[in-house]
Structure I
């Protein structure tokens, strides 16, 4: 695949009115989600749940791409159709999570670095053959007493850039995800300062690794107060700070930005995205790549019961449709009760 082809895939991933469903939870993570609905995390239950999401009627109207986990990429529908084939047939781009998780950064207490570069070239080649056309790698940045350190930001940016270069070598579009976590009591201003630092490091590393920016999708956090902040910023302040930060640090030739939800409620994540898309025009498309903010209502409606699969699909479609509207600036909060 040429750079031009990768640009086309990146553009499809942030197509107007659509966004990316992050369904790439590791088995330990999805077990925690299933525990909340008293459902055992067996391979078949995970397969059934992912099939419920991917076969929701009309999902392709609002979802442009789906990030899968290694297990899910290899699974099939009950009718025997491989999930990547199912998605491609609907015009949805299949993607794959390729990092192996955030691990403690040696000698830097409280900080993490994401691993998974060893053997990545070979894994990417296999994933491409299986139908994946984009990949995801998540870096985790914590705000706390004296952290993040400059070294933590540099180490994570370097890993993201190495991953991105390997992806493009394999004709796979990299989602570059530097996540500044919401956990903590930090203010909006503190989150903006750290996000500024993180993005500065990431784009310097991408340039050093000769990554073709029109062939990536950036997946950043929104600039938002910590979950334990005593005086949390309002929705308009979040949107303004986020756009200000991105405008200062994200080159205009990046095709699109697909936000992570990062622990926001489903409604919060949609509202913030909607406000940002009324503040344009922006040089890049502002879209979504949500996990919990799309899936939580679907999980709660399904509850592991076959007779409630349709309810789970309706809950997913509601959130996908409202986020699609938000990505085009056509969302208003009163749509939540009308939907």
Structure II
């Protein structure tokens, strides 16, 4: 089976709820309608996640509805002194109550629990606004702020629709955009996290689908400047059927350069040792210097989600689609391993 690039709008599911076909695209051409899903709502997985960072801090904001359990979380990570603060709110059996948008290009996510509020707002021309207000965060500090994410001219995204070979109902429709330009301020206790144009970047991680019974997934993404040009990448793999298109790509000034299979080489003993990434087409060789790691476990009755998240700096070399090789050094990014089971 050969990779399939989708270049025009197409539905994810047919009228009987079956996946029409998998593939990859440079824009979110796949049209997702959860009303066509025939699997139990407890298996539907929908998430929006933003990873934004400056020269001093990395912030992860996520809203997840996994059927059995929902979560809204923010992590603030210092890239200088290796301190990390995380605040997470759980919602048992959200089952679609978060009203996650069906499209990654329109609609907004608004979560309000007790005194906490997180807003992911989608504006015209691709602009996004993130607002957060958490009165008690970490060590009784308040987190409050607003940032604006803007799009480089002509930017493309890594969009994939992947089925599972052994589960006819399972699929994952995802969009990754590792090139946002970030501006704004987040007040974190007595400190101000300042994001300024040219020194702050954002990664958008959007996913919709039906979970298989068990899945193990590796993912990494980063963005930043190299010799005055914006570079970024998205690489990963799991147990889905990626023969019609992997999620691996490198981005130069927002333009996508497609890669085939990418392998993560990780020390089985210590994840804070350097990682090595290679591709089967010999177009990518990359090294990751981890900065710090966090483990997470969410469990609800028969459902469990385990994650190991690592942030740090990526350096390497990639061969672009039109032939030349590009080297990049110390691009800030994020990697994770996650295992889901129900």
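Work out mean count of other Cβ atoms within 10 Å over residues 121-128 for each of structures I, II, then name the structure with the largest result.
I
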Kindly point out which one of I, II the value 0.6 was derived from, the read-out being distance in nm of label points 7 Å out along Cα→Cβ at positions 89 and 113. II
If Cα extents along the principal axes in Å, for residues 177-280 alone comes out at 44, 33, 32 when worked out from the coordinates, which of I, II was used? II
Ranked on relative contact order in percent (Cα under 8 Å, 6 or more apart), which label among I, II comes first with the largest value? I
When Rg and Dmax of the Cα atoms in Å, for residues 57-208 alone is computed for each of I, II, which one produces 16.4, 52? II
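Match the computed value 3.2 of distance in nm of label points 7 Å out along Cα→Cβ at positions 153 and 313 to one of the structures I, II, and report its label. Can you show the working numbers first?
Numbers: I: 4.7; II: 3.2.
Answer for the origin of the read-out: II.
Of structures I, II, which gives -14000 when helix-only ellipticity at 222 nm (-39500 (n - 2.57) for each DSSP H run of 4 or more, over all residues; to 500) is computed from the coordinates?
Values: I: -14000; II: 0.
Label of the source structure: I.
All of the numbers you see were taken from the coordinates with simple rules; none came from a lab. Keep in mind that what you see is a predicted model, and the values were worked out from it rather than measured. Cβ atoms are built from the backbone, for glycine too; each structure is taken alone.
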